[in-house]
Structures are given as structure tokens and as C-alpha cells.
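Colleague: The structures come next, written out as C-alpha cells.
What follows is calculated from the coordinates using simple rules that are stated; it is not laboratory data. Since the structure is predicted, the reported quantities are computational estimates derived from the model, not experimental observations. Cβ atoms are built from the backbone, for glycine too; each structure is taken alone.
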Structure I
Amino acid sequence: MKYGHYGDMSNSNQAAALTANARPPIPALAYLLTGCIAVIGSNSLVLGPIAPAVAVSFGTSVPAVMVAAAAFGLGTSASALFLARYIDRLGARRMLQGALLLLAIALVASAAAPTVIMLVAAQLLAGIAAGVAMPAIYSSSAAIAPPGRESGTIGIVLTGWTLSMVAGVSLSAVLADLVHWRAVFAAVALLAILALASLAMTSLSDARKTGPAPTPLAALSIPGIVPLLIACAAFMTAFYGVYGYLGDHLHSGLGKPVSANGWAALAYGIGFGAAALLDGVIDRLGARRVMPFAYLLVAVVYVALAATSNNFGLALAMVAVWGLANHFGLNVLVTRLSALDPSRRGTIMGLNSAVTYLAVFVGTTGFGPLYSSFGFAICAMVAALLMLVAASAAAWR
């Protein structure tokens, strides 16, 4: 009897151990949110590769066309700051559906734009939609994540950026060549409508908060948010400052054809996507513990990028490692921010998007004179210094 009882005990211990090891699966909804990110990312990244074709079609210059990209960034930043707070009151699902509908309208308007000014206006509207959609997606991905799989779930959703960079950027150039640049915006509009229809058929629940929507500035009083937003600002400024001039460095500096920019986007996207396989490490160790080390890793990558910047093959390899490191950096940031106060998640993720798109503006305008005067390697070194600021802010208690 005694031995039998002991056997039962050991069996129950084994069962308990198996249950502990069997982690809950990542919900299927996460993959739909990945698709939503891919649609928004595609619009924010496609204008660069097709800008020469757009400029020829309107009889204007590439910088004049790129004003539309700046309008998208400013629209996103303002909308994330002032409208994302309504996600907490109206619900993430409802706000995301509205944003996707507005994005589809803006993309159709971009495809049909008769002048550059109309294209700029349409992209401003697309930015307003994106500024609500992204915080709603990040809030939803944190809300649907099973306990203990937060980073894994958010990591899957973040691979939407890989899809938009690898598929969106590469296919947009091909589509512009084979059909017309207007077909690029029409195709992304179709994807936005598809995402909207898919979302309408899902069971994504809406947690709504009664009372007035919290103001963005009031959310700054949430304990721990300010250091994380400082880390976000430094991290994103470094990224956009370097990524913004990588293409010109490969073309003008190393004498490579413009298609080499496609290889760089592909290398970065592959690195960024591959990192999703390692996101379980963050769940096991904890985002707070991983974050400073993730940012120090990105700093080391920038130094290596500066050192290899004159060799095309080595630079491409470093760009892939950069994508891998940046995936971890972005994952821990979104995981920690979304865990600060679940009842104000929409507002918090709105502040994150506002800071991110302000960093797009600061990174591209601030690094421009640096790149013109001192070259690409110095830009990468300045980015490494910014990552030390991000790591310090991440370690702040």
C-alpha cells in the first residue's frame, strides 16, 4: 500500500511538472493583429522606394514628394497624443475598426491624388488613422496575451513590421515598375479593407472604462512611465537617424545600385523576424531585467555597424544583427509599458506612439547635417551614445 501511495505521489508530481511546462498557446487573434501592423507599416515604409516614380508622374522633386511622409509622421504623432486616450473609454476593438476604415479611405485618396498637395493631405489623414490604430493594436495584444506569454504574444504582433519591411517595401517597388505607383496605394487599401473585414468576424473583446478619457499629460504621472518614454525616444531617434541615411550611404558612399536598399531592408527584416523565435527568453527572465542589456546590445551593434560601414557584405550582415537586437529592444519596451496600468493602456501606448513618431522627425532631421558633414559611421556612433541613454533610462528604478 505504502509503495502504491508513493507511486501515486510521484505520478501527481510528474503531472504537475508537465502542466507547469505546458505553456498556454499564443491566441490566433495575435496573428490578425500582426496583419494589421503589417498594413500600417506598409503605408509608412512604401513611399521611400516609389518616391522617384511619384516625382516623375507629378513633374516635381523627390524631396517634395517626401513631404507626404513627414505629414504622415506628424499626423501619427498628434493623433496618438490626443486621440489614443479614447481607446480606454470606447474600447480597443471599436477604435481599431474605425482607424482601419479611415486608413482605407486615406489610401484610396493617396492612389487617386491628382497633385502632390492632395497626396500630402491624404497621407496626413493616413497618419491620423495610424496614430489610433497602433496603440489599439498594442493594447489588444497585451490584453489577449495568456499569463506568462506576454512577450511572446507581443513579439508575434511586432513581426508585422517585418512583413511590411520585407514584403511591403520589396513588392511596392516591383508593383510601381510593372503597373504604376498608384497601384501600390490601391493594394495597401485593399489589405486595410481585408483586415477590417477579418476583425469584424473575430471575438476580440472590448474592455471599456467608464468616466472621462485620461489626458496624455495626466498619464505622465503613472509611476515608471517617464524613464520608459525617455528610453523610447533615445531608441527610436537612433534607429530612424541611422536607417534614414543607410540607403544613401550604400548608394552614394559605396556606389551600389538603388536596388541594394532592398537588400538592406530584407536583411533587417529577416533579423527582426528571426528574433521572434527567441522571445520566450524575455518571458522567462522578465522584461525589466532584459531591457538594459537589450539596449546595450543595440549600442554594440551600432559600433560594429560604424566599423563595417565601408564593406557592403559585412554591413549587410550587421544590418541583420541590428534587426535582431532591435526586435528585443522594441518587445521589452512595449511589454513594460503595457504592464504599467492595464486600465490606461490605450493612453500609455498612445504616448509611446507619439514619442516614436516625434523621434522619426527628430532622427531624420537631426542626423541629416551629421551625415552630410561627417558621414555614415559618425551617425552610427552617435546612435550608440543614444542607446547608452536608453539603457540608463531602462535601468532606472
Structure II
Amino acid sequence: MIKTVFSKGKIVAKTGNEVMAEAMRQIEPDVVAAYPITPATEIVQIFSQFVADGIVKSEYIAVESEHSAMSATIAASAAGARAMTGTSSQGLCLMWEMLYIASGLRLPIVMAEVNRAISAPLNIHGDQSDTMGARDSGWIQIYSENSQEAYDNMIQAIRIAEKAKLPTLVTTDGFIISHCMEVVELYPDADVKAFVGIYKPERYLLDTKRPYTLGSVDLQDYYFEHRYQLAQAMRDSKDIILNVAKDFEKMFGRKYEMYEKFMFDDAEIAIVVIGSTAGTIKVVVEELREKGIKAGLLKIRVFRPFPTKQIVKDLSHVKAIAVLDRADSCSGAFAPIYADIVSSLYAAGITIPKVVNYVYGLGGREINTKHIVDVYEILAKIASGVQKPTSQVEYINVRK
């Protein structure tokens, strides 16, 4: 039981990569296996220096590829270790095969993931194509608007993963958060260690007193049941995520939900978004509110599991909604977040909101306040009936 005593932290100026490495230092996992990739390199580089300097007792394994990084992390976790890693973009893609194994074996691995565009063409800047491509791999996905959230999310992710028995990734937007310096509150080491606790796995391969088989062949007889259990675990993790957030608020004073509502409760027009762009949208919303326009923002923090029931309840009163995706599914129809939003509304029988889809910022392409204002202006026209919502995805700031 965590008492309501707000921890007094230290105010510092650090980048997103630095604070994720700091969170890993405070958590002090048993094993970290990683292979460097821009723009996530600094996270494991800084952590490896902590290991070299004797600041943490973690075992750091420098492997030959990201596939090997996830393989080694899986092995460590299966053996009973608290295990973490980090990657980005093509590195996450190279882990693809192993992502499904980590979730299928119900291993509570935590990964620091820096969102970056996927090749080709080669691009090292931020969009969310990498993690959106892995959205159905059975990993809990937590997104961060800024460095403070990245730090806080990393600390919560350990508790979430170990309680849910599901691997969990925490993201930041490449270069926008990973390399930009912000003012962040870092909590005392002792308080973070008390919050995450000591890892005591229920079953592990090195437990010689209770030997068991893990990852054996699973054909028609039981495979279906095990995949159902994985899906059910993802559904059940919603309550775990919220309970961990409540404990986090009690200890550190910051409140987190599955998503954040900003000037939203009375909003007539609203944008739904994930990641750092939410900060830009908040500026626009405040300006529009000063002009008497009832604009709002819904920022998704946890994308997997998707908070379907809650989002439907909150979006049902909004007259016009724009879903902004920083990834394109190339489905020939709509982008990932939009598809989940509209499916949720349709399944609940909600037909009042008019929902449009925008893809933006691929490969790090700029999105500024003018672009956001334009979206809200279109939403206002749709809400008033002056303009009909488009039935296809639109692209912001792209040369056609």
C-alpha cells in the first residue's frame, strides 16, 4: 500500500533520451541487452556508462543486432531477470519476429522506443510508423508528449508489465523529444526503487525447484487457447495501467489516465492525437478558446490496449472530430488511430460525431500552429453543416 506522500524531486534540464536512461538507472534492471540505432542510441549508451562506472549492478549485453537484443532480453526475462532494452525504427522492425515471441511467452520486458520513420527512402527523423506497425504484436504501448511523461511512463511501465505479464514499450518522438532539452523533475532514487519494488517472477526457467517447459510446440490442441489468453491479458491490462497510475500519483503527485482531455468536456470540435504534437495543439486550443471557439483536444497516452469504451463515452458529444495520424497504414483507406476511433464509435452505435482523418509529419515533416488552426477551421465548418466531412484520408503539408 503506497501512502499519499508526494516525493520531492530534483529539477533538471535533460533530453528525452537522458531521462529515459535515468529512469533505467533508477529501476536498475538485472539485464539490459541492446544495439544502438539513431535516434535512440543515447539511451543505451548512457546506461552502458552507468554500468561501466559501477553506478548500477545491471548486466549490460552489447549484441550484434536488434534481433539479437530482443532475443537476449527474452532469454534473460524467461530465466527470471528484470530485463529491458531500447530501439527505434528499423531496429524495431528487425525485432519483429521476437516481439511476438516476447508477448506470446508473457514476458514483462520493458523497451524504451524512440519513434522514427521507416525506410525506404532512408530517414532518421520522427514519425510513428515503427510502433504503429507493431501495434498488433501483443505489446502494451505507452506514448509520451514530452520528456517528463517519458520519464514517468518508464517508471510506471515496469510495474504495469510485471503485473500484466505483458511486454511494454514506452515511446518518445524522435529528435523532437529524444534530443531536445526540457525542464524535468527527477524523483529520488530511493522513491523510484520503492515504487517499482523487487521483481519476484511467478515462474522462471532457472527455478530448479519447479522446472517447467516454456515455448514448446503448440499446435491445434492448445495454440488457440493461449492466443486467447494473450488477448484477454491485454484487455485486463487496462485496469492494471490505471491502478499503477493511481499509485504513481499518490507517490509523485502526477496524474495519468489512458488518455488526456484538454479543454474537452464542453468542446464542440476536437482533435485526437498521439505524442508530442499534442503540445502544439494545446497552444492553438487556448488561442481558439480566447476567441470563443469551443475547441478541444484528446491526447491518447495508451494506444495498446486501446481504451475503446472510455473514448466512445467522451467523444460522443463532440460535433466534429479530426484524428491526426503520424503514420499511414497504406491500407488504401485510413490510418491506424482513425480506424480504431471510428470502429469504436460504430460498434457503440454512435453516429453523431463527424470524424475526419489526417496524416501528418511523416519523416519529421513540420506541423505548426497554422496547420492546426486550418484543421479546426475545417472542423467548425463540418460541425455547422457548411462543409461535408471527406470520406478519405487527407494529408497535411505535403506536396501532391
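Colleague: Comparing distance in nm of label points 7 Å out along Cα→Cβ at positions 91 and 123 across I, II, which structure shows the greatest value?
Modeller: Numbers: I: 3.5; II: 2.0.
Going through I, II one by one, distance in nm of label points 7 Å out along Cα→Cβ at positions 91 and 123 is largest in I.
Colleague: State the single structure among I, II that was used to calculate Cα extents along the principal axes in Å, for residues 235-362 alone, giving 41, 37, 32.
Modeller: II
Colleague: Once mean count of other Cβ atoms within 10 Å over residues 147-154 is calculated for every structure in I, II, which label goes with the largest value?
Modeller: On the way: I: 20.8; II: 26.0.
By mean count of other Cβ atoms within 10 Å over residues 147-154, the leading structure of I, II is II.
Colleague: Say we calculate mean count of other Cβ atoms within 10 Å over residues 83-90 for every structure; which of I, II gives the highest result? Before the final figure, lay out each step's value.
Modeller: Values: I: 23.5; II: 28.5.
Largest value of mean count of other Cβ atoms within 10 Å over residues 83-90: II.
Colleague: Let me ask you something else. For structures I, II, calculate relative contact order in percent (Cα under 8 Å, 6 or more apart) and state which one comes out highest. If you can, show how the numbers build up before the last one.
Modeller: Details: I: 26; II: 16.
With respect to relative contact order in percent (Cα under 8 Å, 6 or more apart), the highest-scoring structure among I, II is I.
Colleague: Ranked on distance in nm of label points 7 Å out along Cα→Cβ at positions 115 and 259, which label among I, II comes first with the largest value?
Modeller: Numbers: I: 3.7; II: 1.4.
Going through I, II one by one, distance in nm of label points 7 Å out along Cα→Cβ at positions 115 and 259 peaks for structure I.
Colleague: Compare mean count of other Cβ atoms within 10 Å over residues 51-58 across structures I, II and report the one with the greatest value.
Modeller: On the way: I: 17.8; II: 12.9.
When mean count of other Cβ atoms within 10 Å over residues 51-58 is computed for each of I, II, structure I gives the biggest number.
Colleague: Could you tell me which structure in I, II was used to calculate helix-only ellipticity at 222 nm (-39500 (n - 2.57) for each DSSP H run of 4 or more, over all residues; to 500) as -27000? It would help to have the intermediate numbers written out before the result.
Modeller: Values: I: -27000; II: -13000.
The read-out comes from structure I.
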